Structure 1
Amino acid sequence: MTAKHQIRGGALLARAFKEKGVEHAFTLAGGFCNPALEGFMECQMPVINCPHEQIAGHLADGHARITRKPTLCLVGPEGFANAVPAMLEAWGERSPVIFVTGSSTLKRQGAGGFKEIDDVAIAAPLTKYSEQIVDGNRISEFVDRAWKAATTGYPGPVHLSLPVDIMFSSFDEDAGRDERPFNRTAQPVPRAWPDPAALAPVLDTIRRAERPVIIAGHGVWWSKSERNLAASGNKLRIPVYNVPYHTKNLGEETECYIGLADFHQFHPSKPAIHEADVVVMVGCRLDNQMNFGNPPFIPAGTTLICVNGSHEELDYNHGADMPLLSDPGAFLDALAGIDQSWDSWFALQQQRRADWVQEWTNHLEEERARDITEGRKMHPLQLAVDVQAEMADGDWLVFDGGNTHFWNEIATNIAAKRGRKLGGILHPGNYSLLGVGVSFAMSAKSVHPDKTVVLVSGDGAFLSGGLSIEACFQENRPIVVVIDNNGGLDCISQQQERLFANGRHFATDFRDIPFHAMFEGLGGHGELVTRREELAPALRRAIASGKTACVNVKCRGVISPIVAATSDKRDKASIE
């Protein structure tokens, strides 16, 4: 009898992910993971070696958000602790990243093994599924279970722990393949179709509405239903809003898309939602961003409909007046079948948006005049608007930071109203984790190498994750980084000045950091900008350089509307 060929557990792991269609792995190479790395090499799967495990997690997250496919982050036991922030960020965005830990030996577990850590317990609150593989013959099975957990229902990150003794031990190369499922390639994700008896009253309620609005969230994006959303909104002339802190479901140029469902970053959403008699939330959660579905965000007299594609989401949204279990695309197709439209109501929201854009335009003109007269630095909103003016249609924009994030949200809507059609937008998710910008920008450049990718980052955000820029040089993924440099953690200092009795800020200032020189030292392009008229030419040179580039822009700190609302407690709406 011929003996079966045996391979290490790490190679079994690599083959299982190759079979699923994973295109590359993100890691900081460690000794615990060497058998898996050897397996990836044999499978001819590219491995992106990162300067830090958190960066590996963010890169995997960024790729998952753009491609809407599961991605792999492989780390060692001590590296697992570094990857926890990336788990948090992926969890907030429901991004299907599969985190795999090469963990301490199984046979001496609990006895103080080398680098022993209870990674399964730590990851459990931040993932949909966290398990340790206790038998090498079941490696393919556990990969299959993790994959399905990451992609079905409400998607999200998962975690597998593979002990080092199983990682290095040898097993039959077909280990565990004599049991179902025999086909372990990636399968279509199951979708929930609406019960006709439950769908009919929901559609009837919308049909009888006089002022309906749609708020779209994560569920639309991950179910790939954004085209269904655009088709129904445009046909019925129902204004569509996006939940804050989430990758945009629709391009800003889509006619039915009006702006964020956020009273502070997009003021016209307040009268629209307050005047609406029916609010249809598709793929959303009734969390703090939606004020848990309560007044004053959604008035008590408004009918709140929640459409979700999984029972987990629907159970979470127990406060809905009319819940509906349905794949977002299936519901939106049914919605598009309504034979009516809300033209005047829709036109009102379009006019409110136009008026809002004009108000900000007028405000910036007044600020520019004062800047010249008083010799002030540039307004951060002016920076954000001018950056997008230099981008081309189809380019990708990433922003990262506190006030920097919020000003760029506002600028994106302004630029869209003026005709800019970006290829995509990425930014921190629900947990507002600083330092993800470079990783997300590199992900966008990797997936869309022919497009210019611009990151607008606060100086504090760049200091949080800026070392990841080395990966852009290493992998030849040139991006343009624009630093909104106000010399400190401006978002925090402004809150302190309103909170502290002495009206001052404390422990939030930075020294004058030459970010542009850092890029030059690494072999990239760098420029310092201190006046607005220098910005556009500097951006053009940075883009034309073909190198990873930095435009370090000295701006003044200006408190954004949402930070002002948070610190002043003026309004309880999109914030808790």
Structure 2
Amino acid sequence: MRVVLMLVWWWAVGAGAARTVGGGGGGDGRPPNILVFLADDLGIGDLGCYGNDTINTPHIDRLATEGVRLTHHLAASTTCTPSRAALLTARYPARYGLEENGDIQVPVILHVTSRAGLPLDEITLATALRAANYTTGLVGKWHLGMNCSFLGKHCPGPLNHGFQSFYGLPGTLFQDFRGPAEFWRFPLKERKFQGLVVAWVVVVVSMLMGYHKGTTGPAAFLSLLLLFHVFMAFVWFVFAHLSFNDECRYPISKWLFTNVDSMLMREGRVVERPIELDGLSQRLVEESRRFLTTHANDDRPFFLLHSFAHVHTPMFSAEHMRGRSRHGRYGDNVEELDEGVGAILKTLSDLGLEENTIVYFTSDHGAHLEVVELDTMERIGGHNGRFKGGKRQGGTEGGVRVAGIYRWPGVLPAGVTVDTPTSLLDLMPTVLSLAGLPTLPHLVPHAAHKELDGRDISHLLLNNDEREEEGTGEKRMFIHHCGQLIHALRLHNGSHVYKLYLYKTRWHEGSTQCGWHHTTACSCYDDVHDLTHQPHLHDLTNDPYEDLPPINANTEEYRVVAGEMLKYLEQWKARVQYPPSQVSTFANALWQFWLQPL
């Protein structure tokens, strides 16, 4: 297969090919550039090319028209941090502790100063391409750990993982980053603040009585009074900004959140704090356009990951994009994301790079169904079409089905749809194969022991060939984690796609979600139906939206298929041992002020 792919590639881009190679590629056989668009929380039902006829996404739709559209494309997780790690490493993040274990309800890296992060020995696509003499850059959201040193003097983050340049968000966006953030908080309705008042009155009155009785001299009295108020100020700050209350999260107040986690960084230095949200999309797009312009005529190919802040909450748009859609703030955000894709693609074309650049577009997982604006109760979450479920819902179709589009003019066919199950995990082996580069162990020898969970799907992209991979004789099994818990398995056996549920989310009656609030999401461990005693099996080929009851457990089909999948699961658990969760430890969940970038 590799020989065939190499011949196809040389025919397409070599000397004398019937197309023009841009950006200095000429006829020198230079590997193609690689441009990856990664949306945040985008529902598969939000794009025109996936069936939406009420939100305008002409630029993403054009990508699908000019490339290969994957209809059964799967996220490796239904939350940001683990899914992004899987995209870059081609490995399930539970293998290296970037999934929660249920001890603490923090499913992602929470703070810029978190100790959790992508381990340094994990090999990313950027690391592999840099070894292949690519120039690598990341613009936008990282959210995989910044590895900050004392007082934030050095926060390399993505620079530790193969990227040579970085401009963007070291963490993620929170709803708390928008709107006023009050520093002086003293809510007397809370008991701890009532106790603070009582303690202040008692101590100050006692000190005054001692002074008037002469037991304390003036100097000692003033010194004790000052020390006491310094102590009380510290206790107040902890109560107001670093403890659990109505306005604190994990536990950190909106004011502190905004001032310690809302930032843009260039390389390892803070360049904007807090983030000016309005216009952020355009600033990130301009940075990517500068990257393309800077490296258009280099002798080396480039890899650019443009990781959007959209359409994660909070909803924000530049003035010219507000009110444009028929779906309120969320629709405006989707259309602004599409505008950004169009601007970057236009720059690619203007620079003559389009013909020699592999473009890939996807989202990290499905839409967040529960999220609303609390003042208006306006929905600001996305849509997953007819698929049930969404963000942080394990194996639900709405949580894991995402857009997936590959385009490489003159090499990949245009306007083709592939229905075979594929995954974000497949990006690295597929790109290396399409580009005619060596496999990962040959590019990065010390990665030889790293077992990849992603597969090379270039044969699907090139000719929609659904045959089993040559020489493997294997069917394909997908694992759907929710935290470190395996909620479901998916089997593609060539003729059918089956999904076996071990756990199902316990939705609110009459819905496929777990409430309404911008901080609400379903739990991977609590409020789930435990089906391990009798797993539910669905045939997604005949019932893609899971509208029908599960396959009867007494049928031969169930016994054969479920038996095969459960045997695989047993072998997986015996062979792959998960390390402790990085994100579910108290030390990693807390803000660590001594690591804070200044």
Structure 3
Amino acid sequence: MNKKPQKEDLLEYAGDYRSLSVIGCVLAGISAVLAVIPFICIWFAIKDVFSNLSDLSQIEVGKWGWLAVAFAASSMAVYFIGLMCTHIAAFRTAKNLRSVALHHLISLPLGYFTSHNSGKIRREIDDCASQTEGYLAHQLPDLTAAKVTPIVAVVLLFVFDWRLGLISLIPLCISLFFMFAMMGPSLMENMQKYQSALGDMNAHAVEYVRGIPVVKTFQQSVFSFKRFHDSIQSYKKWAVAYTVLTTKPMCGYTVCINASFAFLIPAGILLIAGVANPSAFMLDFIFYILFTPLCASAFNKILWSSDQTMRAQDAMRRIKAIINEEALKETESPQSPPNNTISFEDVSFTYQEAENPAVNHISFVVPEGKTVALVGPSGGGKSTVASLIPRFWDTEQGAVKIGGVDVRNIQSSELLKLVGFVFQDNHLFKTTLLDNIRAARPEATDDQIQAAVKAAMCQDIIDKMPNGLQTVIGTKGVYLSGGEQQRIALARAILKDAPIIVLDEATAFADPQNEHQIQKGFETLMKGKTVVMIAHRLSTVKNADKIIVLEEGEIREQGTHNELLAKNGLYAKMWADYQSSVEWKVGKEVAV
């Protein structure tokens, strides 16, 4: 595993500001050198005092004091300029990282967003970019300065008295052993698990908060909290593991890095007895007493910066994982389908990390202007089949074609214009109803929008809103029921006026009144269109031109409603079960 900071990868995203990061690190190194000089000035001031005890008028403590102040101020000024450079570079890098990641997200297959939690994606882009920003702005220049300081320190430690210098290095070398123990592969592995657990916890927190209304409605708070609680426990597990792993090395490091006096004082007592000039030796000894803590401070900065380096490295790995996701491949020779007939030709598809294919060698045709319904048990592959038409995913085997043209040979922007969707869980933006409907066709006129609203049977929804179409939903107590959301989404689909329509459980969340309105809206939406309809309520598909029964990713039966009933197979059994459930509901209502 690469233990080095991925600053090279990070600086690739700095663009024209990359040089500022280099300049900032160089200035941080210069600042570290300047920061050492005041300690030397203090030593010279002490030496001057000891050398002129007989004539205090000869002491020039003030000169050395002002020099120390001047070098300290210069160090801070240079460091400040360096930080300005690294901050500018860091801001641009973080901005570019977010921009590249977000632009790449747009190029990913739509299926990526159904299998990746939105809260986790947000954290991995936004929070990880912020983490790399902090690393480049602060930790990288600090790490440079911290590495320069020991080099200067080692030189100075051997300038005055090599014996005391060698003794001063003993605790520093032992502390290095503990430092490397904390920075090993096992720590990096635990760091990654810790960050993953943190991401999962954030994602589940977002999901839990968004679902609070449903949770409270159905009084399922204990059960709904379990997943969030489990993610908290997982985070706790890895946070504790990360802490425990570093406890002993950190204790050893802290003891050794601060143990220089335990070595220097006994050594000084032993060495002073054998020197010719005890006064000169004492002056050198004072220098080491003053200077050694500076080395310890530098090592602490290295340790801290190294920990932040690992965090930045992990953050960069996570962002790169998104950036390296395979984008939807665009054909170099785009074709336009001559008609809207949909055909599946020996199509197979398996989701990542799944053992069995979701769709297995299926073939069927949806003629232009006709309606084909997909029915079958849950998990049979119906939604997967529908998602392959607009390339939410690409087939592993076989081909999905529109008008005889493989959808992979149709430019994605044109393909999405050809296909309109109404899902069981449509997302509405927290903006005006007008903007939600117009999202399907930004250039639509007000008359076209009003026609779509009327066709989708949404006028009653608009009329009861405080500001009509200009009402902002999701704020100030303005919310829509599930069925009303479906009708607004239906208006959006009607406005788009795509020649191919995919209906995936479009009435799943609707009450009887809204379902009736939605069904009337479907008449307008589906008129003259090529339609693929998925439904569990078999009454909504009995009039389809063809019904395809899917089970375990394979086609079991296909035909019209009457033909399938005559076969007395899986569909006939599903129809009988559906009729029994309807009769049970009606009987229950009569009994009440």
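What follows is calculated from the coordinates using simple rules that are stated; it is not laboratory data. Everything numeric in this text was worked out from a predicted model, so none of it was measured. Cβ atoms are built from the backbone, for glycine too; each structure is taken alone.
Using Cα Rg over 2.2 N^0.38 Å for the comparison, can you identify which of 1, 2, 3 gives the largest number?
Values: 1: 1.01; 2: 1.05; 3: 1.42.
By Cα Rg over 2.2 N^0.38 Å, the leading structure of 1, 2, 3 is 3.
For the read-out helix-only ellipticity at 222 nm (-39500 (n - 2.57) for each DSSP H run of 4 or more, over all residues; to 500), a value of -9000 was computed from one structure; give its label from 1, 2, 3.
2
Tell me which structure, out of 1, 2, 3, gives 3.4 once distance in nm of label points 7 Å out along Cα→Cβ at positions 74 and 434 is calculated.
Label of the source structure: 1.
With mean count of other Cβ atoms within 10 Å over residues 274-281 coming out at 17.2, pick the structure among 1, 2, 3 it was computed from.
Computed on structure 2.
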